[in-house]
Structure P
Amino acid sequence: MTYTPTPAFLTAKANVDDLKETKGHDLMLLAYTLFKHTTIGDTQGTRPGMFSPKERKKFDAWGFTDGMTQEKTDELYINCSNHLVRDEPLVEENQALLKKIRELLGME
């Protein structure tokens, strides 16, 4: 069965799309990861090769959500959007994902 994102998710996506400035590569990758999982599910396809490092990191970050429900990543995406737009704190699950993303990017 195909998951349909909530109206709150769609509003959150529009808010992220309307950001005037990027909030940091790590946070934007968190948003991408949660968006991708909510709209598609677990990682699909082949991991990009070493000559596509940006796409490879996006794929690897997406993999951090494998096993989560799309309902959960919908909820986490809304929290991430609120953090990016309104500086609301990230919930614990998003903090843990952000830590993994920062490690992936070599920031920690």
Structure Q
Amino acid sequence: AMRQFLIWSHAAMVLQAFLLHRIGEFRPGAVGAATLWYAVNATVDYFIPLLGDPHHTIIPLQDDAAVGLGADALGVAGAGAFLLLVVSVYLAMLTRVEKQRSRRERPL
């Protein structure tokens, strides 16, 4: 049940992003603040726990289970989280650039 909730709630967040880009400006300072927040969150979740064990959502394997090429399950999940963070920041800034470009090219 929790896994289904996580899948569908994150899918809804993707849909929300597609809707918000129409009204949001994606200012660099705001994207920078969000990037810092999510980078700290992912670091604490997967790599440097503040108290006890990492704080990530339960994954279907043991954290130290080998998944290939010498990587463990927790490392792969953490790398995936950071990859999604980088892609999200890139897409947010690309959206800003394209919106500004379309405004400049729009006839008055």
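Readers should treat all values here as calculations from the given coordinates under stated rules, not as data from a laboratory. As the structure is a prediction and not an experimental result, all values here were calculated from the model. Cβ atoms are built from the backbone, for glycine too; each structure is taken alone.
Upon calculation of helix-only ellipticity at 222 nm (-39500 (n - 2.57) for each DSSP H run of 4 or more, over all residues; to 500) from the atomic coordinates, which of the structures P, Q produces -23000? Each step should come with its number before you reach the end.
Details: P: -20000; Q: -23000.
The structure behind it is Q.
With Kirkwood radius over Cα pairs in Å, for residues 14-61 alone derived from the coordinates and found to be 12.9, which of P, Q does the value describe?
Working: P: 11.9; Q: 12.9.
This figure was derived from Q.
Matching task: 0.8 is the computed value of distance in nm of label points 7 Å out along Cα→Cβ at positions 46 and 78. Pick the structure from P, Q.
Working: P: 3.9; Q: 0.8.
Considering all the candidates, the number was obtained from Q.
Who wins on Cα Rg over 2.2 N^0.38 Å among P, Q, i.e. which is largest?
Numbers: P: 1.02; Q: 1.35.
Of structures P, Q, the maximum of Cα Rg over 2.2 N^0.38 Å occurs in Q.
As an exercise: relative contact order in percent (Cα under 8 Å, 6 or more apart), calculated from one structure in P, Q, equals 35. Which structure is it? Provide the component values of the computation, followed by the final result.
Details: P: 35; Q: 27.
Derived from P, not from the others.
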